[in-house]
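Every number in this text was worked out from the coordinates using simple rules, so none of it is lab data. Quantities reported herein were computed from a predicted structural model and do not represent experimental measurements. Cβ atoms are built from the backbone, for glycine too; each structure is taken alone.
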Structure I
Amino acid sequence: MTSHTEFPELSCYLLPGHTQTPADAIDEARAAEALGLGRVWLSERFDVKDAGVICSAALVSTERIRVATAATNLHTRHLMVLATMCASLHYISGGRFELGLARGVAIRNQLMGLESVSNAQIVEGLELLKTLWSGGSVLDHRGEMGHFPYLSMGKWLQAEIPLHFVGFGPASLRFAGAHFDGVHLHTFITPEGLSRARALVREGAERAGRDPDAVKLHAVLATACNPSREDYLRKIVARMATYMQAPGYAELLVKLNDWDPAVLERFRASEVVQSVPGGIDSVATLEQLEQISELIPEDWLHAAVGTPEACAAQWRRELANGADSVVIHGSAPSEFEPVLAAYRASGARESATDS
């Protein structure tokens, strides 16, 4: 194990996708730290991926790596409960926890009986969290987040917790630039899309009178080192296809990347896509995935694929194209370790900044 964080610009997910073995997060966090990564991210699910529990397990089993949510939500816990969870994770780890928030999936909000979260609620919620984390009190508050007669966590608290917004729509990127410390993007954003995202975040920060360079951009890059055909279909094609299934979701990706919307329409109308009874990445057969792969343009599958050297070069290009960090997606530490070795051998981030 290294004695420092060798690659602060690189990170990966804990428990990517569905899991029935949440304890795996402990070994995954330790492995990421041993490889020198700067951060791991947890995408919360309402089964066995509770953000507080999994982040706590990752933090207490490591010493240096930062642990962030990507994402949880502002409204699935009472604000005082969310503030307490985050402060507890901050102090139990010596300040290594970071909070990533998203608006939440509309259909899930409806099924849980929750209203959608507005920008005004998010802005107010952030200010209330910061007040509580800095030892302040909230007295007879009536606002977008509701009525809070009295909230206080103790005057002794001084918890500065980095805040990230998880999203990629144009309005969301401007909003994130105005109010957050960082933006966690999405898989399959092209170099042109990344440039647009950077410009939108900068625009939002400048309008708010903030330093745009202080808002960090975390680019998510699917990585498949020397994949078999099946691995490629399941890790790259199936992932994109599932995004393209989601109404309203893929449209944002198409808009940011300036892709042809007609491609998405033909994809959804195709017989093979309509024949899949659920999420493509969960239930599609290999035969179906082969057919689906022919419906997705190759340049839509922006990812790091191939030899360790080719994947490392793609990581470097992502940084050179404007990302402050690369979030490795779709591969466990044991799978991307050869890429990391190639990245190290090629000069790591220095190669990106010099290119």
Structure II
Amino acid sequence: MQKLIEVLNKAKEKDANFNRIFGSMCTVPHEMARKAYEMFIETNLGDYELFKGTKELEEKAIQWIAKLFHAPSSYAGLLTSGGTESNITALWIFKKLSGKNEVVLPKQAHFSFIKASSLLDLKLNVIECKYRMNASDVKKHISSSTSCVVAIAGNTPFGYVDEIEEIAEICSEENIFLHVDAAFGGFIIPFISNKLIDFRAKISSICVDAHKMGMACIPCGFLLLKEKKWLEEIRVRSRCTHTRFQASLLGTRPGAAAAGAYAVMHYLGYKGYETIAKKCMENTAYMIKLLDREGIKYVEPELNLIAIKTKNVGMMVDKLSKLNWYVGADEENGIIRIVIMPHVSKEMINKFVSDLKKVME
């Protein structure tokens, strides 16, 4: 056993440490989430008749999310493995409900929609936009083949939020589904912004990842649908389990993820998340101040993500990695992506900006 532990330790040593990671939208899970995850590590929500207590925790976690996003009483919620599964599931449902196969979405949409297109035989009608998708552009792209529009609340390159309220009005008028991908922004926008990205706007569904700003353990995402009856479109008989039916993309689903999410949500509460979100924005402003002082160019941030402009992204990323800094690379937009997650401290920012200045000279 000791030799095996040594192998595991050596493998772990090769992993990047979060005190050097600036390019990830994930963070160190909260201690409460970790404890709960370990307690429920053997549970399977794909067969929840055997794990009724775990199922109750999943339902309570979904209710917590539903309250945050002002879901109507008719809503349904799913715990998923994250934004990719949530996005694919939403488009799967809306294709079946509409009988159409075109999806309108911004250029900055997550790559999971490319996967969804391949799996579901969808046509992606991509809107070219600089930082965010505007409602006026959506109106031009909608056609008789459009099943769904996708809007992003905290896009991957820039952390920008699409014009969701205005887009929702257009989709409502055109009788088209609107899915909001808030995988990243869902646990920060409600606490630092007045923008409506939730069901108070006329959206059809929204996804949010608890394993990002929610500080839950990986994997843990949520998908909320406006109407519970829509789940019937993907409901199947599950003959090999004690649970008779499933309405999810995954069969086996980790109950530990639900327990971890429930634990950290109820430990921190909405007020606790607001404190974390504001701290991240404070640290974002702090880094901006240092970048300005050093004359380093960037895209003005909306959330806790800074897109730093550079002429040679690949070279910059390589130089930083040699100094054990791990940042996001976006060669198409000519930026390196810095995400100010809860694990990022001012001391970490000081060291990084100092090294960044050196490699940019």
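Quick check on the output: 2.9 is distance in nm of label points 7 Å out along Cα→Cβ at positions 30 and 342, derived from one of I, II. Which one produced it?
Computing distance in nm of label points 7 Å out along Cα→Cβ at positions 30 and 342 on every structure in I, II gives 2.9 only for I.
Supply the structure label, taken from I, II, corresponding to Cα extents along the principal axes in Å with the calculated value 59, 48, 42. It would help to have the intermediate numbers written out before the result.
Details: I: 59, 48, 42; II: 61, 60, 37.
The structure behind it is I.
Please state which of the structures I, II yields 1.1 when distance in nm of label points 7 Å out along Cα→Cβ at positions 86 and 190 is computed from it.
Numbers: I: 3.5; II: 1.1.
The structure behind it is II.
For distance in nm of label points 7 Å out along Cα→Cβ at positions 6 and 214, the calculated result is 3.3, so let me know which of I, II that is.
Going label by label, the one that fits is I.
Using relative contact order in percent (Cα under 8 Å, 6 or more apart), single out the structure from I, II with the greatest value.
Largest value of relative contact order in percent (Cα under 8 Å, 6 or more apart): II.
Just checking, which of I, II has the largest value of distance in nm of label points 7 Å out along Cα→Cβ at positions 62 and 110?
Across I, II, distance in nm of label points 7 Å out along Cα→Cβ at positions 62 and 110 peaks for I.
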